[in-house]
Structure 1
Amino acid sequence: MPQTKSAKKALKKSEKRRILNFKIKERIKKLKKEIKKLVHERKLDEAKKLLPLFYKTVDKAAKRGIIKEGKANREKAKFAKLLSNLCQKEVKG
């Protein structure tokens, strides 16, 4: 348990940050899940509409240090590739 006033304040701040970081990570997970579900159901238009929101959320998280920048880039590339491949299959088939 913190003893000094500054240590108590630091504990409060870190707890607030932890909760906020958790919410942002959960938001990213939720968006990933939604996009995967839409792709599985072949609803490409809806998935494409969610993609910019996903990019924005991931970029903000990376900028704030919640996730690393490399992970953000990897996630964005993965979903872009997923949609791109599916769109090409739709055009061919």
Structure 2
Amino acid sequence: FEVRTAESGTEAIETSRDFAPNILLADWMLRCEMQGLEVGEALRALWPELRIVLMTGYPTTDLEAEATRVGIDGFLEKPFTLEDLSKAIESARRTN
């Protein structure tokens, strides 16, 4: 894997323009102008084949419903293990 990181939603979107991402790992609650779901929606508009794995320490039925609406491919509840992360990435990669 080639990995890129971003400090904000805007930076993630700008970075993706030079680097076509296959998978986005995003936290639901970001300390920036956008939340993880919003970043996912914006990147999916640019890259329709993008797979999105959302991480959160605050799972709610409302969040899960919104994630389903947006088309999130994987959902990780914090805390999670590296094995959980690996499984979520592999599962998202296999999603059609």
Structure 3
Amino acid sequence: MAKTVTARAHPNIAFIKYWGNIDNELRLPANPSISMNLDGLYAETTVTWHPDLQQDTLILNDEPQQGAALQRVSLHLDALRQRLGIEGYAAVSSKN
């Protein structure tokens, strides 16, 4: 049985950027930061684990991907498979 999850992320614009910590133990920033999210814009990614897939697949903005892009995504999926005990491959689709 296929299992699917979808996530949506909005871009964040930093007006004053984060430049590290002044205190790493307390995680206190070296300077304040100001940013805002853009509600009207987003990237939406869906991952479906299919038991019948022979390999991971990747579609970006309706275009199937191969090569380096697919390899990068597969490395992340490999980490999820190992950490969560997932067997099989995933179909990943993302649109901006």
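Please treat every number below as a calculation from the coordinates, not as lab data. None of these values were measured; they are calculated from a predicted model. Cβ atoms are built from the backbone, for glycine too; each structure is taken alone.
Worth pointing out:
- In this comparison of 1, 2, 3, the computed figure -6500 for helix-only ellipticity at 222 nm (-39500 (n - 2.57) for each DSSP H run of 4 or more, over all residues; to 500) is attributed to 3.
- In this comparison of 1, 2, 3, the computed figure 4.7 for distance in nm of label points 7 Å out along Cα→Cβ at positions 9 and 81 is attributed to 1.
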